[in-house]
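Structures follow.
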Structure 1
Amino acid sequence: MKLPSLIETFVQAQNDQNTKQYADCFSETATVRDEGQTYIGKNEIKLWNEKTNYEYKTILHPLAYESTVKGGILIANVNGNFRGSPFPIGFHFEIEDGLIQSLSLEG
């Protein structure tokens with residue numbers, strides 16, 4: 001499956017546990033919503049990613065991608081150190097000026 005370049009970089013950064021490259025996919029004012037929490041700004045997103053990488057060692061296996069008017073939806077099996085792994089999650093992206101402006105994870 002062919003993913004847009006930004007999403008390909010996002011997945012690769014996550015799978016490499018590269019928090020800097022992961023954070024660089026986001027705008028300075030981006031938001032991430034995950035498990036009832038909201039993370040605002042590139043630095044807070046980087047810290048959240050560092051924490052989840054440490055705790056869960058998450059690896060993404062893309063299953064499907066659909067473009068939307070504002071970005072796209074990636075469905076991926078998520079493997080890691082958590083109960084129920086692997087687990088399919090929807091990554092709902094809003095993209096502006098080539099960077100992720102908003103990401104919402106829905107499992």
Structure 2
Amino acid sequence: MRFSDSSLDRFIESLEKPIIARVLRTIDLLERFGSDLGPPHAKKISANLFELRVSGKQKVRIFYTFRRSEAILLHGFIKKSQRIPKRELETAKKKIKTLDTI
């Protein structure tokens with residue numbers, strides 16, 4: 001398990017302490033179960049993009065992908081509506097493309 005860059009670290013640190021604890025617990029579940037992690041903690045968005053779902057006072061979403069069976073956390077945001085904001089989705093897709101160039 002690794003982060004694609006430090007912006008996700010900063011995002012997680014900016015959350016309230018109880019939410020941080022939930023996020024870290026959910027990341028731990030992803031580490032433990034990998035691609036077998038399913039609802040309510042994870043959801044497939046597209047062929048190579050998934051979302052970690054953390055509920056609480058705020059709904060936190062963290063996009064991730066897999067490379068050689070390792071989960072790579074890409075981008076996090078606080079979900080405020082039913083649909084995934086296009087801007088957040090585009091950010092995650094750009095980060096996947098940068099992984100492909102490495």
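Could you figure out which one of 1, 2 the value 19, 14, 11 for semi-axes √(5λ) of the Cα gyration tensor in Å, for residues 4-67 alone was computed from?
2
Out of 1, 2, which one gives -8500 for helix-only ellipticity at 222 nm (-39500 (n - 2.57) for each DSSP H run of 4 or more, over all residues; to 500) as computed from the coordinates?
It traces back to 1.
Quick check on the output: 18.6 is mean count of other Cβ atoms within 10 Å over residues 20-27, derived from one of 1, 2. Which one produced it? Let's see the in-between values first.
Details: 1: 18.6; 2: 16.0.
Answer for the origin of the read-out: 1.
Tell me which of 1, 2 gives 1.3 when you compute distance in nm of label points 7 Å out along Cα→Cβ at positions 12 and 76. Let's see the in-between values first.
Details: 1: 1.3; 2: 0.6.
Clearly, the read-out refers to 1.
Quick note: the coordinates plus some simple rules give every number you see, no bench work behind them. What you see is a predicted model; the values in this text were computed from it and never measured. Cβ atoms are built from the backbone, for glycine too; each structure is taken alone.
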